[in-house]
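> Okay, got some structures for you below.
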Structure P
Amino acid sequence: MSTSLAEINVVPLVDVMLVLLIIFMVAAPMMTQGMAVNLPPARRATPVTAQPIYVTVPATFARDHIVQIGNEEIRIDILPERVRQALLGREDKSLFVRGDGAVAYKDIVAVFDKLKTAGVEKVGLITVPVGTR
């Protein structure tokens with residue numbers, strides 16, 4: 001009388017899991033998406049060292065009046081409330097605006113006006129260094 005050995009061979013399972021881990025590690029950075037914005041270039045840009053809050057103004061702002069705070073797309077009329085929530089409990093009452101190069105100056109000023117009503121003390125403009133495109 002012989003007994004059967006009913007154990008699972010774990011080595012192929014570990015190999016498959018490691019391959020899946022590598023695939024997901026490579027693919028995960030490609031899955032993050034945001035608004036497509038062409039930032040204007042600047043010759044003397046200093047790197048940002050703080051934990052920034054970004055407000056993105058896309059090229060379609062004149063049509064739909066939608067901006068992005070962090071990764072959330074919102075209408076411009078609720079921007080002050082969302083900014084107040086984001087700045088709640090922070091010492092640094094500043095944030096950064098990323099505006100598409102095609103956005104009109106009056107639209108950027110309208111966003112600045114909403115940020116000032118939210119209590120923002122400092123607004124930084126994000127640009128890209130010349131020659132990095």
Structure Q
Amino acid sequence: MALVDAGTVELVRSLGVEVATSAELIQAFEARWTPEALESHLEAGRRVDRVRAEAFALIHERTRNRAPLQEIDVKRFVLDGFAKAGMITDHGPIVGVNANAANPHYEPTEETTAPYAPAIGCY
């Protein structure tokens with residue numbers, strides 16, 4: 001299995017060779033989950049969603065009460081929640097506010113963290 005650019009595919013076709021996808025073959029032999037693997041995946045999703053909901057509850061509570069909160073605080077909260085739920089990750093979550101929310105793959109650090117602030121009219 002490989003990714004091939006369109007120019008190469010057209011070159012091969014010009015030699016009279018039929019180019020066929022391997023997607024169905026890969027699905028049949030590589031991408032099947034056992035019932036146990038599916039349940040593990042679904043349980044991981046439930047755990048992640050629980051941590052997500054708790055993180056948004058934290059943000060809501062802190063901004064409503066005008067308590068200080070930084071992106072880095074939410075990042076730590078999420079990573080701690082993952083650890084408590086028995087999950088591991090090889091990188092931190094994308095947690096960003098304002099301009100950072102539109103920055104793909106942004107991850108706050110002690111040097112780059114930004115504060116959360118309550119939205120106008122949210123009291």
Structure R
Amino acid sequence: MSCIHRFIAVDGNFRWESISVQGYESSETQGTTVRWLVGPEEGAPSFAMRYFEVESGGFTSLDVHEHDHGVVVLRGRGRVQLGDDTVDVSFGDVVYVSPRELHQFRCVGQEPFGFLCVIPAERSRHE
């Protein structure tokens with residue numbers, strides 16, 4: 001079913017109506033949260049869209065997946081590892097992560113590093 005999740009900026013924090021903040025913490029991550037903006041709950045058959053936010057000094061897990069990712073940076077500054085390369089990114093930059101590509105996202109500024117991440121629907125279970 002189609003839907004709209006309205007964006008709310010409160011005290012510099014990124015939020016969307018009816019979207020809960022979920023921890024994305026494990027022994028391999030630090031200071032990372034995720035918000036599922038479009039996914040199984042909305043009935044999206046082809047893709048899922050998530051918003052990740054990484055605190056200053058934080059990072060996502062160092063991952064390799066069979067699926068690809070599309071990423072758009074919305075706030076802060078980050079450092080992205082893609083295979084053996086590491087690249088600094090900031091607002092508006094777009095990152096494509098190929099299938100089976102080693103990847104990780106790190107916040108390198110004082111402001112949180114926030115980005116949208118689109119993945120295929122078959123991988124959109126809340127992992």
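> Which one of P, Q, R has percent of Cα pairs over 27 Å apart, as calculated from the coordinates, equal to 47? Kindly include the intermediate steps, with their values, before the conclusion.
Values: P: 40; Q: 47; R: 13.
Among P, Q, R, the structure yielding 47 for percent of Cα pairs over 27 Å apart is Q.
> Continuing with the same structure: Suppose you compute distance in nm of label points 7 Å out along Cα→Cβ at positions 27 and 115 for every structure in P, Q, R: which one lands on 3.7?
P
> Same structure, new question: To test your reading of the models, identify which of P, Q, R gives -11000 for helix-only ellipticity at 222 nm (-39500 (n - 2.57) for each DSSP H run of 4 or more, over all residues; to 500) when calculated.
Values: P: -11000; Q: -16000; R: 0.
Computed on structure P.
Any read-out appearing in this document is the output of simple, stated calculations on the displayed coordinates, not a laboratory observation. Just so it is clear, the structure is predicted and the values come from calculations on it, not from any experiment. Cβ atoms are built from the backbone, for glycine too; each structure is taken alone.
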